[in-house]
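The structures considered in this document are given below.
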Structure 1
Amino acid sequence: MNAEIAENADTPTAPGRIVLLTASHRVAPGLLSWPAWRTLHAADRVLCADPGHPQLPYLREAAVTVEIAAPAARELVDLCAGGATVVVLAGGEGESDLTDGLARLAGSGRVAMPELELLPGSYDLPGARLLDLVEVMDRIRRECPWSSRQTHKGLAKYAIEEAYELVEAIEDGDRDELREELGDVLLQVVFHARIAQEHEDEAFSVDDVAGTLVEKLIHRHPHVFGDAHAETPEEVKEHWLRTKAAEKQRTSVTDGIPLGQPGLALAAKLASRVRNAALEVPLPGGEGIGYELLAMAVRAEAEGVDPEAALRAAARAYRDAIRAAEGHAAG
């Protein structure tokens, strides 16, 4: 018996386990992974420093006992003595003080450290950062002296400017610039949607905007979401035009073409509608550079060339030639 006691005295106490449980604030509280629920139910103790943590009501409903406590690193290690498992429910900003303290203890080499585990209880899905964008935009609209006063009409010019800057980034092939400009265009959409929420009679939100777009995309892609078949880009375009025509119930092929767009783009769009409808429409007669440009734009569209992009490319080459004549380096 004495030998057995001596042997047990020489056996080191199991250091236990610390589990830092995190959850994405972009996922509804209570939607935790099965490993997270299993760990919570099996833990000896579950601790949380924040009494207002959004997960707490759901954990209590699931019969998980949570203690409101914020132990220091050494105290947490002591709680694991004897092989206990302690789960720490991390706050929205993480637990940097605690993890730093645990790292210092482990680095000292003087403490028998428990097993440390980081357990994500939920993960962001693709597009989750869009929720952050909506939240930030909502606060800016409420608290920023400039943003809170903007209207659809006042912001319209910025949408045009950002669209052109996006086109420029695409033509330059600059990936970093492209990412930034896509964000600026997205900002315009979210900003206008946020303003629309305040309309008294016909308010809508960014969710309504996204929902309308989802419905449109599904309806115009019957070869993806339905029983239709399309093997080529031309067949896809045919599906798109057919379903769009049914949706809009337009009486003219010119309906829906914005007349405020640049002239070459407008001429090419009109020519495209005429060609797709198999109409025979002679070009209007007239003298002057406008009619000559119209004929050139129609010809370019028939040849599969975007006249607006072609002229822009030529203008950029002209810009480079001007800079060279001025003695500037190319770029």
Structure 2
Amino acid sequence: MDLHILDHRLRVISISKNGLVNFTHPLIKLIFLRNRTRCKFFSLTETPENYTVVLDEEGFKELQPSEHLMVEGSIWLPLNVASNGNASSSSQAVGVTKIAKSVIAPLAEQHVSVFMLSTYQTDFILVKEKDLSVVISTLEEEFNIYKEVGGESVPIHCQDVPNGLQKNGKEAIQPTVHPVVIPKNQFCVMSLDPDTLPSIATTLIDVLFYSNSPKEDAANQGLDCIKFFSFSLIDGYISLVMDTEAQRQFPADLLFTSSSGELWRMVRIGGQPLGFDECGIVAQISQPLADSDISAYYISTFSFDHALVPEEDIVSVTDMLQHQRKDPAAS
């Protein structure tokens, strides 16, 4: 398999709910006016706590410093796995599951923290730029590793990356087993032809920027149903994750989903905000799913992590995770 280090240097940002009004102009520019910005990697995810924005350096220039803006200090690099051009069979598990054993678990063992962003099209594994040499030395036995430079894929090896230990060499520590919440909403993972984006502009603006009411947020605190909406525009491809209630507001003929039209349920990971330095959080969830061959999309945000699993698997996933929390040594 091939592992590509994409040609983006990314920042991870949180915008507070009550501060969103200060950023609607640059966010609308980044979503709808692709020709007015050189941003090539943009993702915006709303959760009950805040908005998480992941974007490249060109996009980051659009956002002015503010008390409502929190910027994680690292530069992140997105990795992407390609199966040497072989289209995977439709019966295979999709999403984070297929890279859990080969990428996520080995990085967790080397104490590399990852930030996951699954989209309709693919899965991005974000690693801190300072960890790149450890990432390459950990994965180069399993993968042909390429770094994208100016549109070209250049093979890269551990010795090509300066200032890095071959391995982290830290003593293994048992990661914290975080609590999980399973809200009742059903979710859809969809895409959209970028040329039809103007047709849904008013609906998208309404859902992203105007759908919050204090009453709604108070209801979300119980997390029976969770406010979660994710929009990504990455290298010209659009991905949307929303619950079925939000989906009903969009014209059905413009959004497309997989042929199975699958509905997904969410596993929300973390009792307290997770932070960015802990390792093994994604592995802890993705590994048992991979062992059971259950598909999953995984979206990390500034405060919590979110895994989406097929609705028909939610009972077995719940049982699996509850068992893991009763007996952490089994994970």
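If distance in nm of label points 7 Å out along Cα→Cβ at positions 76 and 132 comes out at 1.7 when worked out from the coordinates, which of 1, 2 was used? If you can, show how the numbers build up before the last one.
Numbers: 1: 2.3; 2: 1.7.
It must be structure 2, since only it matches.
For which of the structures 1, 2 does the calculation of volume of the Cα convex hull per residue in Å³ return 141?
Working: 1: 304; 2: 141.
Considering all the candidates, the number was obtained from 2.
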Inset, instruction - For structures 1, 2, calculate relative contact order in percent (Cα under 8 Å, 6 or more apart) and state which one comes out highest. - result: 2
Inset, instruction - Assign the value -5500, calculated as helix-only ellipticity at 222 nm (-39500 (n - 2.57) for each DSSP H run of 4 or more, over all residues; to 500), to the correct structure from 1, 2. - result: 2
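Here, each number is a calculation from the coordinates, and none is a lab measurement. As the structure is a prediction and not an experimental result, all values here were calculated from the model. Cβ atoms are built from the backbone, for glycine too; each structure is taken alone.
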